[in-house]
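Take a look at the structures listed below.
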Structure I
Amino acid sequence: RFQKHQAIGSPGSSGSVFLAFDEELQCDVVVKVISKGVYKEEFKREIAHLTLLKHENIIAMLGYSQATAVDPAFVVFEPMHWDLFNVIHSFESIPNTSMVISIFSKVCAAVEHCHAHQIAHLDIKPENILLSHDLETVKLCDFGGSSHWLSQSALVMELSSTIEYAAPEVVSMHPFSGDKADMWSLGIMLHVLFTGNWPHKGRNQQQTLENLKKGKISISHSIPPEYD
């Protein structure tokens, strides 16, 4: 079904990702191949949540296949050109303030749509924000660690967040409000976009974790005053 063009990133323990031409859909796609027996719940969760979430700023799932005795499971996505992490490192920063706000606003729209469907993403970070070549189209991706809440309190108990973007309550090992945790991650990401640093960064990883647990942050003076 797929004519493989090139690998995207290095193969990990959970599988591999590659750009390909899909003979069935007759278009270029991105295929995430899931290693057998690995992250089965994450695979199911991503499919279930992306089936519910249809939004211009959320990556479109074009299809999927469960694992068989012969073939591994895979998910098919629309292709994008960049991820935000690579954009930051390619340009050394986002080119200008208006572009930061444009990208961030679109990510917020995606997260708002998730929360309207009672889904917390729980791993919002630049690596999970995909962009088109001109940086105009913005898509939130990687819903393997997302969580669907059932009560009005939005309580979840997932530990999928990347520690640098996680809210203090996420590392407390107690149930927490998934929507509020996402809001914290958005704030950290915005700080990183403006400054290149995490606001709770310490002298070493242990101090960074302690700062996070205590909610101890320091807002950089390099953030434009109108957005401070």
Structure II
Amino acid sequence: MLNILYLDTSSRISEIALTQNSKILFHRILNDSEGADQLVHQLRLSFSEINLKPDEINNISLSSGPGSYTGLRIGLAIAKGISLVCRSGFIGVPSLDILANVYPSAENIISLIPSNPKKSEFYFAKYIKNNSVLRRISEYASGNLIDILKNDSSFIIKKEYLHHIPESERLKFYSDFPENDVMKSQIELTSISISENNFSDIEYFRPEYVENYVPKN
């Protein structure tokens, strides 16, 4: 059986899930009060409920940012610990890719994650999605919201971040998608990476922090 563990600690709302032969056995969304530091406890409970041992995990997928610095480090530490001890494969999936993949097919998509909301600065990347196949067509970058919105594109952002967008601009954003869609997107992109044998080296892997991004208008 192929058991894949999924972790997303890139935002204030963390998610964990596990699939077995593509079937979702559990998916938990941790609220603000639980936070990323409760992941180990939640994972133990979830493993116990389905009678699964950590050494039965074949692969681990991590939503690799950009996002919460502390959350990303905690997620990576958990993924690294399980991967090295249990010899599980590891896949890092950029959070901007995961978010863009939620969007229905469109010629031009820009996904956004806040970097410095007080200055209206966001991480972003541009994509094309045809026949359910997502392709990134730009570098990962950071920029000012006013400049980003000058693009003739469809925009997507998580609902938890929508309050960082001026009310006059919110109708331009796709944010009212089902809560489970982000994890479903991570599962889909992880499956593609595995089919292409595109694994990450867990010993040298680093999440997508701000220094990985180039300023771009």
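Comparing Rg/Rh (Cα atoms, Kirkwood Rh), for residues 53-132 alone across structures I, II, the highest value is found for II. Of the structures labelled I, II, one was used to calculate relative contact order in percent (Cα under 8 Å, 6 or more apart), giving 19. Name it. This figure was derived from II.
Quick one: distance in nm of label points 7 Å out along Cα→Cβ at positions 29 and 109 came out at 1.9 when computed from one of I, II, so which one is it?
Working: I: 2.6; II: 1.9.
The read-out comes from structure II.
I, II: which one has Rg and Dmax of the Cα atoms in Å, as calculated, at 18.1, 58? The read-out was computed on structure I.
Here mean count of other Cβ atoms within 10 Å over residues 45-52 was calculated and came to 17.2; which of the structures I, II was it taken from?
Numbers: I: 17.2; II: 12.9.
So the calculation was done on I.
For mean count of other Cβ atoms within 10 Å over residues 69-76, which of the structures I, II scores highest?
Values: I: 15.1; II: 19.8.
The structure with the largest value is II.
Each of I, II could give FRET efficiency 1/(1 + (r/R0)^6) of positions 117 and 205 (r between Cβ atoms, R0 = 25 Å, to 0.05), but the derived value 0.10 comes from I.
Just so you know, all these numbers are worked out from the coordinates, no wet-lab data involved. Keep in mind the model is a prediction, meaning the values are calculated, not measured. Cβ atoms are built from the backbone, for glycine too; each structure is taken alone.
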